[in-house]
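Throughout, read-outs are computed from the coordinates displayed, never taken from laboratory work. Just so it is clear, the model here is predicted, and its values are computed rather than measured. Cβ atoms are built from the backbone, for glycine too; each structure is taken alone.
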Structure 1
Amino acid sequence: MKQRFALPVLCLAVLAMPSMAWAQTPVTLEAAIERVQQTSPAVRAGANEAAAQEGALAQAGAMPNPELSLLREGRERDTRTSTVTLSIPIELGGKRAARIDAANQERQLALIEADALRVQLRADTVAAFYDVHAAGERLRLTGEMAALAARAQHAAARQVDAGKVSPVEETRARVAEANARIDALHAARDLETAKVKLAALWGGDGAGLEIVAPQSTLPQAPPLNALLARLDTAPGMRLARAQIAQRTALARVEQARRTPDVNVIVGARREGPEQRNQAVLGVSVPLPLFDRNNGAVLAALRRVDRARDEQDAESVRLRSALTDAHARLQSARTEAQLIEAEILPGARSASQAAQRGFEAGKFGFLDVLDAQRTLVQSHTQYLTAVAACHRAAADIARLSGLPLEQETP
């Protein structure tokens, strides 16, 4: 019995190895983007829709089927009449060409939607990846702060026992240590949340996910005028134009349906005692007296107008969103550069001076803790600015479809 289940268990273990290796191996940004593009459920759904449109295009070009009918009149053999006819429909008004064009526009729309989805997922992956990196750095800083606060609390307790300081100092150190531990807990929760969001993009689990720290670079935005000038090539505008073309093609289908089709009827008729065969020829033409498909044509044309209005609205939305994202990127870059150039050096120098003063007996350990807390807060502020910078850059890339260059801060 053990041998019977050995092979299936081995196969399952082999199949699980890639996902296990992915969860245990640190992931680079490029690997995360590739993983999302290959295994994202949303990408697979878009690819399936594009493949489905291939079938719809083939079906649109199919000719209508002929109709075979048999009519028998009478029960007696000598007086019975039998008629066999073949009705061949002939489409007029360009119906078949209109259907093919509409199906082709549907396929183009599905392909553009799939491309736009890939651009959006790439931008979302970049933003989520840097969120994980920033959360990991915050956890490291809060962990160091919690360890330092614990040391300060123990030092204050020893000084109180020795009668060198007031018990109030120990209470302050205990409160500071508890706050530091709470900050570390919040940072750990934020890191797990960021991992779950990143792994969800490729349909995975964030448990055990580790990333390779990206280079310390900041994205550089091109001039806003250059971005707005290339707005017509943005995924949103391409999608809006494809929707106009698709609805225009559907309107032509409805217009073609106003022309009635012709059915050519050929067959044979056998009747009378001699059972002689007679040729049957005929033409069947619907009379468009009551239904000329006017309502469907009007609805289709109004949907074309709606698609044009939606294109104008999308252009306005993209301009506003690009302007906002560009402003956020510039502001976040300036903030990150200012913190890196002025605030962090001052906070780092103050922390080192407090450490040296404590070693020389000039400062207490709580003074060192306050200086270290200021340094940690400055680092956290810098990480927040960098993460905001990458999120804004991801928004610009998603809106414009253009990846941004990286530049050292």
Structure 2
Amino acid sequence: MSDKIKIFTISDHPLSPSGVGSQTKYIIEGMLKTGKYQFVSFGGAIKHHEHKPQRTEEWGEDWIIWPVDGYGGPDMVRGLLHQQKPDILWFMTDPRFWGWLWNMENELRSCVPMVYYHVWDNYPYPQFNRDSYLSNDHIACISKLTHDIVKTVAPEVESSYIPHAVDSDIFTPLDDAERFRYRQQHALHDKFVCFWNNRNARRKQSGSLIWWFKDFLDKVGHDKATLIMHTDVHDEHGQDLEVILKKLGLENGEVLFSRQKVKPEDLAVMYNMADVTINIADAEGFGLATLESLSCETPIMVTMTGGLQDQITDGENWFGVGIEPTSKAIIGSQQVPYIYEDRISKEVFVNGLLKLYEMGPEGRAELGTAGRKFVKKTFNFETYIKKWDDLFQDVHNKKGSWSTRTRPTSYEMRTF
């Protein structure tokens, strides 16, 4: 019988390139390196060729990944729980995906504590999330905004602020000669290069980005700048970006598409070739690409929304241009009755780019250097892993599992 703490994780497949998948992998590998943990994972949110359990060469039986459709389901969770007897159930991503899991709360939490790594994009305080929050033993929050929301909506639940981390050894600045060589290879020469690394989806504002970038080009010259977009131009949840280019006449290298999935090392080269990385989403839980960019000493331009606010400034210094929303519309759905959608205007976008363009290479380099120092201080792996290790140890020691399980009840007995 192993004395290691066994954790059952449910998230995007931890070997997939998504932000959720990457962060899950970072947490798991960091814990495994301590020698104190074992993991069994449901790897979801991608299509699988087969559903056989997977093992990595490095970790063997200490980390078993079960490919699942979606994020699994009640019967699959029950089966794994009673077969593997984990000590903690950990899950991550948007709460809209976890209603079915929280509906099993009484059943699951009688055996193991539930730890949720939570993302929420914006205010007003989502009181409709309260029951879901109360269904967890601990909520780790991806941003300061998310943490404030949890503390306000469900102050009874233990919570903590644990932002994402980035590998600064992979996402690292290249020397000037290497940057120049890569830019020359892609015929970028002395152009002002803007980089956008996001899913082509509605809230990411990919169409507005291209439309407004043309207005920027009209001011500085169409031969002076290039926008590189690392995305799926035909994503079913986004716009047909090629049609937009044709409509605007941007078919002479003003906008370039990087369409294929690439290794982190290749992505780091793209950040290094850029003068600025842009994210103007109207809602963004964290925004990992801009953190990776800062780690490569490339400044950022972002909407002041969600977790992006935690990256652009330390409260005193700025590492690029932060754009306050021009409007805050209340939008929603049946699952999310209300939430702010932060929109910026064309004018502030163009002015933000002009500010970065006109400060020149030296000014941008100064922002980038400060940004990397901030990332290494605030979003480093060492702190990230220590916070998760401390949290898992605390939950395991205080909450127990199976025969040692202790948990507060949702009711009380009174005698009259």
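For the read-out helix-only ellipticity at 222 nm (-39500 (n - 2.57) for each DSSP H run of 4 or more, over all residues; to 500), a value of -24500 was computed from one structure; give its label from 1, 2.
Label of the source structure: 1.
If you line up 1, 2 by relative contact order in percent (Cα under 8 Å, 6 or more apart), the top spot, with the largest value, goes to 1.
Cα Rg over 2.2 N^0.38 Å, for residues 88-199 alone was computed and gave 1.57; which structure, 1, 2, did it come from?
Details: 1: 2.35; 2: 1.57.
Going label by label, the one that fits is 2.
Looking at FRET efficiency 1/(1 + (r/R0)^6) of positions 144 and 216 (r between Cβ atoms, R0 = 35 Å, to 0.05) for structures 1, 2, the greatest value goes to 1.
Taking distance in nm of label points 7 Å out along Cα→Cβ at positions 56 and 224 for each of 1, 2, which is largest?
2
So if we calculate FRET efficiency 1/(1 + (r/R0)^6) of positions 280 and 336 (r between Cβ atoms, R0 = 30 Å, to 0.05) for every structure here (1, 2), which label has the highest result?
Details: 1: 0.00; 2: 0.90.
Largest calculated value belongs to 2.
Looking at structures 1, 2, which one was Rg and Dmax of the Cα atoms in Å calculated from, given that it came out as 36.4, 135?
This value belongs to structure 1.
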